[in-house]
1. Can you spot which of P, Q, R the value 4.7 was calculated from, given it is distance in nm of label points 7 Å out along Cα→Cβ at positions 59 and 163?
2. Using helix-only ellipticity at 222 nm (-39500 (n - 2.57) for each DSSP H run of 4 or more, over all residues; to 500) as the calculated read-out, with -12000 as its value, let me know the right label among P, Q, R.
3. Could you tell me which structure in P, Q, R was used to calculate volume of the Cα convex hull per residue in Å³ as 147?
Structure P
């Protein structure tokens, strides 16, 4: 041993007997099968009044509402476009929008002006729309309002001081960064921010933990509206929902493939462009990346097989081609975060009304079958028919974390209620309310729970 090595070794060894008295403690080793990420300082790259996480229907509405009330607003979205299930998910269909005013009505009007809405041959508007037009409309609305947009960005962690949420940590091409905010909105759909911040949540059916299946949506062309009239329904088609679905399923079975969703549906976007929903993926959790990956792969293979099979039958299907499958698989059920109030099945049964109502929902109970062996279509979970009901502001305010609101399908509700309020028209109304409350709070130094409902009404 060289002298300098001996001296260095000896110095360390000499300290060993005194380590305990000097309170020098060895850092515990990582758990088996884990590694320890080294600690590091993260740059705080933004500071906003309101930070909205998730740029789907709820998140866009929240960001618009907050920015229009003068709050400095940042909107974070994981995909390369705004709209979430409306765009990345190819769900070219507006649900529960007929009675909605405010931002939802504004979006519909802008879509009409841009030629993005679908009209029946007689001129009556339908619920379908052009996905590409929707992307541009939402981006233009946010930029006109002064919202700071950041796409291709995923929320990875949350930072709190006590119970107060102060920062979100993001992952993107720019690396790991922090954004500070006075108040935050979780519009991620699956309640990602709330879970990261420590909110309690529920998931799936009580007792079983089973969640509704996912669906991957596709756009198809090569068929003409007049030729496939018997296989889809629109505003001027007198046949009900069941007949076109049954006809389409039978056509698919004639092509050699039975769809995993027993009620496959075509929706006309243009005379030669249709949205197809024919897939169910069971037993997958929307916030488990491995589940979502496998569900997406299976679903895409099925959609290609269904389209190829239909084309092989000839006739009206002979030129049918698959244009695109969705970037984002449709997730019906994620976390239901705990708020100050929980919407329940009983609220739907009674048609509950609330003094602090921020959304009036008219969509019924819609539980897609949890078990493919039992039923591939819709489960009849209740013996009653839901009445139109209110969703109160308290449902959007986090119970366990200060400075946080929810909007969209991750709000506080039970399994049955969630199957109704989860649709996009309600998400927009909930997002608009959350954005306005957050703006009120941020600009006055209050958290959402401290903002009286009467101020929201007058604001």
Structure Q
């Protein structure tokens, strides 16, 4: 008999979590102005708001925390991190930041100016925010297959080459500072980008003289999908695949709270010495000195270990198979989810789940709130709230997909938790016709509104 799959780790520490009553959750949600970001963590039973900030670190990472060098300049922890990033990515220069968003802020301060256009696959909210706050434009060039949740296409994060070339033809080179490839592509359902597509984007971009940068928060998960799904890649290591992907770009930003397996941190990695020098100045202004940039030495030491752990096949198999386990449970219950299942999360199609809720009443946010009321599970809307308003017309932007993301923290929950989540969502699905109305906005910020928006029931 074939032995069943087992996780390649054992548990050393546990944290108690408390289940609340529905009455409590309804009161808390009302006090939070129906924005799940405003809930206290103590009011959440299972937290799927984000996979940002790993749920658990390894014993090797905790050990590194104890030996981290906190020197302001030239720390040994930075040296170790720099060496690790060079080995995994191939990029020469490293600038640590306190998180991925900060890395974008530093890099875009160098590269993006008023009137620029930045093409790529589906830009994430913070990326788009950093572009638009500089009065530039983010242009999504994702393939059409990404917007059909039933289409089994294996690389829905791919860039449509025709769409991309239309951008290159429509604007002068001076207005296109770079093409940005997000791996995996979060906003299209945690979907991977194929190695073949990266090569094709590189070839096309070279013809127009446009450099490529990567948003690399989940680069290891993307490499895993390439290994598992792309012909000719099955016998290669994760590290070898990742390094080849990065070889087609000139730089990257990283939120280390994802595939770095740490609780805080990010970085910029570059090959261009001139961009590095300019970005170094912005790092000093915004973050800290260039050899710590907003990170403690202990956190850089843990990150160096985490990057190596996250690029091991056994870890990725365990992590992604758990996401698939939940996704397959939901599919078996008839829940409409993005297929194939993504790397870091399962994405529910709220337009199919709640077709009677008007787009202007935010069906994805409505569904997310119902899931919380049902079982204390916090998820997040990836839909109209996140898409924000057009910076010029100030009208709502309605994306093609209106999703609820169930982001699974790394090395945190068991499959029993996944079973609980699946049944809770099935219960909401069974009573979906009783959900009559969504929500209206009572207050919102000028940009990135979904983090702090206040709502009332419609």
Structure R
């Protein structure tokens, strides 16, 4: 006789990857809910539980739950059973799993009739059954595939349901189970952390209640709103793209551009509740909120801090070409954004360092962006320097500051003329012909650059 723990739990897997598309909420097409019931008919189900044998109690309660699905045009049902074809006393058969009733509409009575004849007698190949169940779902363009696994014991065939879960996820199937058990040891519960959420069904009434809850959650839409909060915790920020990503699969489930309704409140989203989400709001810089759990059956409110202001970078004068400005968080090297001069961009509140990609670079540090406020940074336009050379060679431009020379630019060796936009100031241009064999042939000229003016030098 094979040793078996007398536990009762349900694993509810919501399957998306092969059939459901990520952005269905905006579609008017109602998806078909396909529910595959997987029933444990192993020998341990012959054990007693309150008013009778677990097998008979479970089948009776499942049949009552199935009655609630009669006549639903958006539901298709199927039944897979394991542990019912081979008696454990003749040897353990870990291939004992079979699709007894395939998917169809309005087949509640067929499933109930087949379930009634099931005899509990075999072992518990949970992992193998889950592997097989993947292929029970025919191709479908607009379906939500749902698996409800009902079992009273742990894996007995050296399979790894957690590994199967990971493999199914890698194939695009998203699993988020409910685990409902009777008297489970805390150490045993930990083995299910990779599968889902645990619930304790201590009696038949709880069993029935939980099964009803699971079916309800499988079929009903869940609403939510995302409050993009300002510094005063008011949900008045909007028009930002939001990415909803399943945390455990890293798959992108939804993309929404946030909107406010006619009353100025965040609009309502329809979300699949059986994911744990990472929400990324694509502000500058982005804001992320991890481990967002959507509670089925209620309107969920998700608050994300997103206080913002504006940065206006101006360069006065008539200049045909704007400069690019690198924007970083104050004290950090990572580039957040590249903003052009003479533009206004929205940022999260905070302090930023700016680097103007001009010759030479211009820096503004600890620039503060305040909520609903425009911070303006302004600097003068450059001047134009034309450098003409009669011979090719090495030519460098240095800016003269505080009796020191700071390198700015090196001209292309073989070019005879270049036009450069330079920031206002005093410069020295140092040149040595390519043919010169002595440093003594080095020459230099001073160059004064004024905003909006042009000047030239010749070597």
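1. Corresponding structure: Q.
2. On the way: P: -9000; Q: -12000; R: -4000.
That value comes from structure Q.
3. Working: P: 200; Q: 147; R: 236.
Derived from Q, not from the others.
Where a number appears in this text, it was derived from the coordinates with a stated rule and is not lab data. Because the structure is a prediction, the values reported are computed rather than measured. Cβ atoms are built from the backbone, for glycine too; each structure is taken alone.
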